[in-house]
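Colleague: Just below sit the structures, each encoded as structure tokens.
What follows is calculated from the coordinates using simple rules that are stated; it is not laboratory data. Model, not experiment: these values are computed from the prediction. Cβ atoms are built from the backbone, for glycine too; each structure is taken alone.
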Structure I
Amino acid sequence: MTSMPEFATRRRRLMSQMGRGSAAVFVSAQETTRNGDVDHPFRQDSTFYYLTGFEEPNAVAVLRPGHDEPFVMFVRPHDPEQAIWVGPRAGIEGARATYGADLAFPIEELDERLGGLLSSATTLYFPFGEVEHSNVEPLISRIVARRRAAAQRGMAPLEAVRDPLPLVDAMRVVKSRAEVAALQAAIDATGAGLHAAMRATRPGMHEYEVQAILEAEYRLAGSPRDGFPTIAAAGEHSCTLHYTANRARIEDGDLLLLDTGAEVDYYGADVTRTFPANGRFTAAQRDVYQIVWEAQAAGIARVRPGVTFHSVHDATLKVLVQGLIDLRILRGSVQSNIERDAYRPYFMHGTSHWLGLDVHDAGIYRANGKSTALVPGMVLTVEPGLYLASDAPRVPKRLQGIGVRIEDDVLVTPSGRRNLSGRIPSTVEALEALVGSGD
């Protein structure tokens, strides 16, 4: 678990960037109704959790650099009657004693107190436009309007309203040791699930049965939830990038693509493995798989400090395009096919994204026309694929319906890289030895 001192360190880092004379307001996630009197499972907003560690809904955090009491929280008070039904709340005392708030108030007093807490700020940081903040945005707008009117009467003006997320996102994209440890725990749980699923998979099962085996292992490993909905795609479904129906029967001769990730301490894995349901690749499946495996190896080898984010994609793309030429799907040179986007019907997504509290984590990929340079502490996926759908152009019949993606989670280290999910089998030989080997 991330320690409370680490959350405090993050707040101090953020406030040092904001500067004296500023204030920031952050809003928690809200509970949402699924149907009737049933709520969707609650998960805290990632940014709010990153700065506070607080896991309850209906809360607001205020940061005020330079004040004697810089960290203020508004939370739901403890309610003994509600505790009987859903458990205790941290309450006002818990916000201070457990979560380190210098001041804490009931959330019902937000309208009354927030204006005063922000009264000396000349710069206000607030992420306008976030859906979950709709209940607080009108209050912030009224405070801004009141400050504008007060400035006309000679009081200190509010000089700027800024978005705090670029500052927070730049912090989030570089992981601490504790964050890497949480990611590794999530990846290890994911590996246990994939290992169990591969051992159990046989033709005649349904996609959802394999999903159940995966996710049972996650819970047994201490993961309270998945980082995103599992993709369990057999046969032609493997050519659909975000297939999540997971209802089909797995036939003899199908490839099964599992794109999945457990979540631990709010940090989620994202790993994909593709393997033959009967334990043996056909010649055509092996040909496609080996191209994707070699493309991924080229991408992973590219990861190191100083190289750009998009250069990882470029390295994988060259191998994939050469493979498509070797399969006689594309004609001409590698460079000409890349320039014409001729590969797009078969590889239509990027190779990488940041990974952390969100499966597509915070952080920019490009700024001022330049690709972001990798630095130690960044974690990115490397996930090339080939999707040879039966209706894709110029795909020979023997290759139709083959979809392959291989994805690993890679940490940038001072000397290069560490594949955090590298112990999960991915070679043809390892997969054929493992699939269907369970009792």
Structure II
Amino acid sequence: MGCPVATESDRRYCKGVTTELELRTRPGRTNLDWFRTMRDEHPIWWDDSTRSWNAFRYADVSAILGDYHTFSSDFSKVFPDAAEFTEGNILAMDPPHHHQLRGLVSLAFSPKAIAQLEERIAALTEELLDATNGNDQLELVNDLAYPLPVTVIAEMLGVPAADRPLFKTWADALLQRPNQDRLDRAALEDVTRDLDHFRDYLHHHVERRRAEHRSDLLGDLVAAEIDGHRLSDAEIVGFATLLLLAGHITTTILLGNTILCLDEYPDVRAALRTDPRAIPSTIEEVLRFRSPFSRTARVTTSDVQLGGQHIPAQALVNVWLLSANHDERQFAQPEEFCMHRNPNPHLAFGKGIHYCLGAPLARLEARIALGILLRRFDTLRVDPAFPLEAYANSGMNGVKSLHLQVQPRGPLGEHTG
């Protein structure tokens, strides 16, 4: 249930080098003290400013995510003005349509199918790092963590990877927007304008597939049928939007968070250089310790008792994944980064029917990219000359940019940090 620290050598992997105060002011760690207080004193809490309930403990978060009958992902009844954003979006659907639509692409995202992308992901990572021309500085997000996953998902869908600057413009407009009142009509109109260009772009590609089938994921969606009916253009565009946006941002944030963790725990970084086989378990600990998304949300379908609180039907419930992943009731020594933590039942990718479809892809991309970074660079440290800036949207738990000091590895393979 915790970090199995058997030897002094293992203990040092859980020991940071910066002060605790410095660590807790970095993005991804600023709310940990508040989460602990809420877990202890207000595990189920009504926030009048956002008109929402909030769940902080692992047991409650896990129960909510696992019960789609009571805690729905369909927000259309509560926020009817946002209904146009949910068509084709399996994250905002309940069964049976959720199962039908997810089933159409489940094979493309199965572990077996994703494993076949390993060679391509490695080649892309090498190409992107080659393009930095051996500089002693690297901006991880623009140089690698964004273009790598967006190129992979674009190639899977069959849209030109050369358009990735456009994707980033649209993604930034949506994902870096500060939190807004969900009932704020002006905010919804802003989001609509940002989405219109993206949807027009995808509509164009859907029309091309209808005219001439191509063997890619977008072509498969155009040709697919559910109960004898083809998907509408709006459903395909909504699904493709989700895949392009959510399909890259998880890996983008995860890679940045991984490097932040290794910067804070250099003994872990040194251990991975010695034994790269520990990279997968280290990435799992990054997912727990610095979850890419701090929260998700559900809507109650009926009155329910949770944590001693009565929650009425059609109430919004914020589910704090990052708090759950630091719950000392579930994880021993939750504030320590333990690269060999086993078991590690974190909820970073959710749970139940909405468990992240792209989780195998995000894990593979992070594993390959981290292995190549450690192999190519002796020095791989956060550059203190550049402040760390978190996303404006508090639901996204990562940094918008990450400047690194790097030094290519010497010819004899020596490394310094």
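Colleague: Taking volume of the Cα convex hull per residue in Å³, for residues 243-298 alone from the coordinates of each of I, II, which one would give 90? Don't skip to the end; give the middle numbers.
Modeller: Numbers: I: 117; II: 90.
The read-out comes from structure II.
Colleague: Additional query: Can you spot which of I, II the value 33, 27, 11 was calculated from, given it is semi-axes √(5λ) of the Cα gyration tensor in Å, for residues 211-378 alone? Show your work: numbers first, answer last.
Modeller: Values: I: 28, 25, 12; II: 33, 27, 11.
The read-out comes from structure II.
Colleague: Same structure, new question: Can you tell which of I, II yields 206 when volume of the Cα convex hull per residue in Å³, for residues 43-162 alone is derived from it? Could you put the intermediate results ahead of the total?
Modeller: Working: I: 113; II: 206.
It traces back to II.
Colleague: In terms of FRET efficiency 1/(1 + (r/R0)^6) of positions 147 and 195 (r between Cβ atoms, R0 = 25 Å, to 0.05), which of structures I, II is highest? Walk me through the numbers before you get to the answer.
Modeller: Values: I: 0.00; II: 0.70.
Once FRET efficiency 1/(1 + (r/R0)^6) of positions 147 and 195 (r between Cβ atoms, R0 = 25 Å, to 0.05) is tallied for I, II, the winner is II.
Colleague: Comparing Kirkwood radius over Cα pairs in Å across I, II, which is largest?
Modeller: On the way: I: 24.0; II: 22.4.
Greatest value across I, II: structure I.
Colleague: Where does the value 0.00 come from, among I, II, when FRET efficiency 1/(1 + (r/R0)^6) of positions 91 and 331 (r between Cβ atoms, R0 = 30 Å, to 0.05) is the thing being computed?
Modeller: Values: I: 0.00; II: 0.70.
The read-out was computed on structure I.
Colleague: Relative contact order in percent (Cα under 8 Å, 6 or more apart) computed as 29: which structure among I, II? Could the numbers behind the result be given before it?
Modeller: Numbers: I: 14; II: 29.
Only one of I, II returns 29 for relative contact order in percent (Cα under 8 Å, 6 or more apart), namely II.
Colleague: Moving on to the next point. Given a value of 10.0 for mean projected area of the Cα convex hull in nm², for residues 283-394 alone, calculated from one of I, II, which structure does it belong to?
Modeller: Corresponding structure: II.
Colleague: Quick check: -11000 is what I get for helix-only ellipticity at 222 nm (-39500 (n - 2.57) for each DSSP H run of 4 or more, over all residues; to 500), calculated from one of I, II. Which structure matches?
Modeller: Working: I: -11000; II: -14000.
Source structure: I.
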